[in-house]
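No value in this document is a laboratory result; all are computed from the given coordinates. This structure is a prediction, so every number in the text was calculated from the model and none was measured. Cβ atoms are built from the backbone, for glycine too; each structure is taken alone.
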Structure I
């Protein structure tokens with residue numbers, strides 16, 4: 001079976017990390033698998049895949065939204081004749097069916113929906129476009145039950161047709177990672193809260209920073225890069241938190257950073273199934289997460305829940321974990337047990353089943 005994974009680019013994000021891990025695991029099993037990027041950014045994930053011997057192809061257009069992407073992708077498909085082509089994220093999900101038809105090659109087309117919500121769903125013309133493109137796929141995957149339900153509600157003709165396959169992580173990479181000394185990041189030994197994800201409105205980091213400002217005895221590390229950096233840096237300065245909050249940007253040492261932290265906080269307004277959350281469970285640190293679809297149904301008793309957009313609740317949750325060692329142990333043990341459901345091996349098997357059953 002010759003497999004191609006298609007994605008916009010490989011700047012660090014949940015979908016991008018999942019694709020990297022799946023492709024490396026598939027290749028390790030002897031699968032003929034490669035990746036096609038609409039845009040090459042030379043990211044760490046891209047370099048890592050090439051170093052692992054994965055074939056990484058790139059479109060010739062700088063804009064992932066250019067219609068010319070269809071022509072380049074069609075040419076690539078025609079020249080390589082894949083059995084299965086799996087698209088992730090918009091607009092890759094749009095260009096693939098068009099390119100497949102133009103290529104004249106009959107491949108099985110799969111796509112994964114990675115979130116319970118996208119802003120484009122608020123526009124009626126995107127509903128028309130999405131209705132067209134999802135009908136062109138042989139199988140549609142949702143990364144959680146709530147992602148599946150949200151997509152079926154948005155496009156009712158998909159009801160009963162979306163397959164729920166969770167995200168997965170390489171558990172051992174996080175379970176056995178070495179930790180850093182806290183002095184690497186701060187001039188004190190205070191407990192560290194960590195958040196991982198793009199600096200994007202979805203992640204709602206401004207509320208998390210507000211929560212940290214209400215607690216004197218804790219530091220915060222945010223790992224990720226994005227459009228809200230300047231806004232968050234301004235907030236950190238305005239709150240006088242420069243000595244206790246660090247925006248680390250994109251990092252390749254997430255396992256070590258998670259092991260160094262005392263807890264993980266996810267302040268998101270929406271999610272599909274957060275890779276970072278699963279990684280934190282595998283790293284054996286307690287979780288505080290928001291009560292949003294795509295999280296509540298998967299975390300269960302492995303996390304402390306807080307309402308979105310509520311800095312006081314987040315601050316209270318952080319203090320509760322810091323002051324209650326019994327609760328901390330309980331959350332860690334539940335997370336360790338829960339993380340076994342998301343092993344990359346199990347998730348890969350589910351993907352291969354979807355490919356085989358089409």
Structure II
């Protein structure tokens with residue numbers, strides 16, 4: 001019988017963490033899976049480590065040479081027998097109930113083509129540094145994928161059929177392959193984020209994300225730019241994209257630049273509803289939730305700008321905002337102060 005789930009790993013020279021990662025999959029409470037491991041031309045002890053495991057669920061694929069992550073993952077996807085594919089990187093660790101939780105969700109919610117989860121970030125020694133959870137609903141994910149990646153690659157399970165229909169990972173880009181795929185998939189299926197931590201994501205100096213962070217961010221900007229320019233009328237460039245992404249608040253250093261960023265966001269928000277109406281209807285998105293996320297993006301940008309500036313500059317810049325933006329900013333400041341007060345009150349009661 002075909003397994004319900006295929007776990008897919010591509011590994012290149014990751015001998016230090018590979019054994020622990022493989023064990024985390026083989027020890028899952030859910031057992032109806034195959035485990036495809038693609039050795040992408042490793043020159044360390046990766047081959048020997050994989051062969052140590054005598055488990056019939058492992059399907060070992062060994063590339064003759066290093067062909068890259070996208071091509072290796074596509075090989076695994078095409079070889080997969082499972083209806084659902086769960087990704088795991090060779091230095092990450094799956095929580096013991098991860099497959100069980102994600103499989104049950106996918107089976108019981110057929111309108112979703114991909115589910116992800118919150119993650120714990122661990123260092124090279126496996127010590128937890130922080131927990132990352134975006135607490136996003138389906139509409140949040142759809143909207144934010146216009147600008148950036150909000151899904152941890154090693155936390156996802158997706159329907160094989162949908163990814164096959166979208167031609168898998170893009171082999172023509174070297175970085176941010178996952179974001180590029182999620183961006184395409186977001187137009188054809190609903191995404192779900194489980195609020196539990198189901199993956200330990202390892203942050204290490206030798207990883208692709210660490211070594212080539214700047215290059216990855218540039219690719220993300222380019223992917224975002226291509227999508228946004230399909231729905232807006234104004235000329236948007238990479239500099240504009242930088243202004244409205246999460247890591248770009250420091251680039252907005254004056255009221256003129258802030259107004260430019262807010263103008264771009266307003267135009268993007270209005271045009272998403274118009275230009276992507278077919279997708280919104282097909283995927284049955286809640287328009288109120290979508291509008292709430294759009295508003296939050298603008299308000300967060302506005303709040304971050306004023307929070308980072310000296311008080312005397314804030315007075316002048318505040319006066320230069322239009323009335324609507326002034327009101328939005330004041331409401332956000334009051335909401336955050338109230339939220340902090342409530343949090344402190346709860347601590348006192350406890």
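Annotations
- When distance in nm of label points 7 Å out along Cα→Cβ at positions 118 and 278 is calculated for each of the structures I, II, the largest result comes from II.
- Source structure of the calculated read-out (percent of Cα pairs over 31 Å apart, 40) within I, II: II.
- Answer label among I, II for the case where distance in nm of label points 7 Å out along Cα→Cβ at positions 222 and 326, calculated from the coordinates, equals 3.5: I
- Per Cα Rg over 2.2 N^0.38 Å, for residues 94-301 alone, the highest-valued of structures I, II: I
- Label whose coordinates, when Cα extents along the principal axes in Å, for residues 14-109 alone is calculated, return 32, 27, 21 (choices I, II): I
- Value 2.0, calculated as distance in nm of label points 7 Å out along Cα→Cβ at positions 190 and 238, assigned to which of I, II: I
- Test item: helix-only ellipticity at 222 nm (-39500 (n - 2.57) for each DSSP H run of 4 or more, over all residues; to 500) calculated as -15500, pick one of I, II: II
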